[in-house]
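Here, each number is a calculation from the coordinates, and none is a lab measurement. These figures come from a predicted structure and were not determined experimentally. Cβ atoms are built from the backbone, for glycine too; each structure is taken alone.
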Structure 1
Amino acid sequence: MTLSGCVSLLAPSVSSKLEALRAGQYTLDKSHATLLFKVEHFGLSEYVGRFNEFDATLDFDSENIEQTKLEAIIEMKSLDINHQSLRIQLLSPKWLDQANHSQAKLTSVGLRQVSESNFELNGNLAWRGITKPIVLQVKFNGGANNLLTRKYTIGFHASGSFLRSDYGLKTYLPIVGDKVKIDVYAEFH
């Protein structure tokens, strides 16, 4: 009973009101961030994986939301799936070509408010030597003073998709799906 009482004292007072969120330069809290991807497999299921190494910066101004800037770098070598020999195959030139294209980069070009806490982020995804536009649906979860880190923190979930064939990755189409769905869960401080 005492432990749960102490834990509840650490719970921040989260505000999801946009005007209450603090403007500023934010960095990704890597220990509270996840980047997942899903690709259809033989029409039977979606294969799910993640990238464990990525970083991002966010220049956020709640009064000029459309001026928000995001830049993220994803390290291809950090591919994490549940099958080691398949992981090695996916990093090869036939798939991700990690040796020649070690990173993917997302750069925002605009943010549009859709509802009180939902936004549409327009950006450019650069990967495998090709840059294409991408749209992410973003839900801001809110901001609060994090009593554990002693830093003001904002959190969000973003989702979107792109066609891997747009980046020259056509291996095993169509039995392995063309559409790559991504989900990002992140906190910035």
Structure 2
Amino acid sequence: MSVATIANRYARALADVITERHEVTDVVGELSTFAQLMQGHTELREVFASPVIALDRKRNVLNELLARLRVRQTSNNVLQLLLENYRLHQLDEILRSLARELDTRANIVSAEVTTARALGDQDREMLRNRLRTATGKEVRLQFRTDPEIIGGVVTRIGSLIFDGSIKTQLAQMKQRLAKG
């Protein structure tokens, strides 16, 4: 079974629990903090990923870290479960799946918008409204600039790409002129 499939299963179960307990913000924050701690300490990540190190030793390390971080019981339970199932080193992927699951439940879609230059607030809000109308969902926008597109906008929502860049329009025009 793939890591993504496993991460999605954990994410759905975790989303059920933290939504029911009204702990979404707190637990996601605590788990993210723990994931950042592991990212910042390669040795720690390697300890939790290693099949050679005994589970009891890993549990002791985890318990000591959790005592210092003072996380709520739900976060503690999740991390302990991941440790017991040899999945703690996959926490980053589980958190990405959790974010997608929570967005889906909240009817939110993420869109990456690329423009040649930074957009002003009014243009950003107009784009958000158009995408909200087009998708029927709330839209979380992430902006980047890329002077290579010359002008226009390239928007990516999941695997769907809306390319309204001048660069693409010029390439299409070149193809039409070459045929005609």
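Among candidates 1, 2, the computation of Rg and Dmax of the Cα atoms in Å that gave 21.7, 73 used structure 2.
Figure out for me which of the structures 1, 2 the number 21 belongs to, where relative contact order in percent (Cα under 8 Å, 6 or more apart) was derived from the coordinates.
Values: 1: 25; 2: 21.
Structure 2 accounts for this read-out.
Identify the structure, out of 1, 2, from whose coordinates distance in nm of label points 7 Å out along Cα→Cβ at positions 23 and 39 was calculated to give 2.3. Answer for the origin of the read-out: 2. Given a value of -2500 for helix-only ellipticity at 222 nm (-39500 (n - 2.57) for each DSSP H run of 4 or more, over all residues; to 500), point me to the structure among 1, 2 it was derived from. Label of the originating structure: 1.
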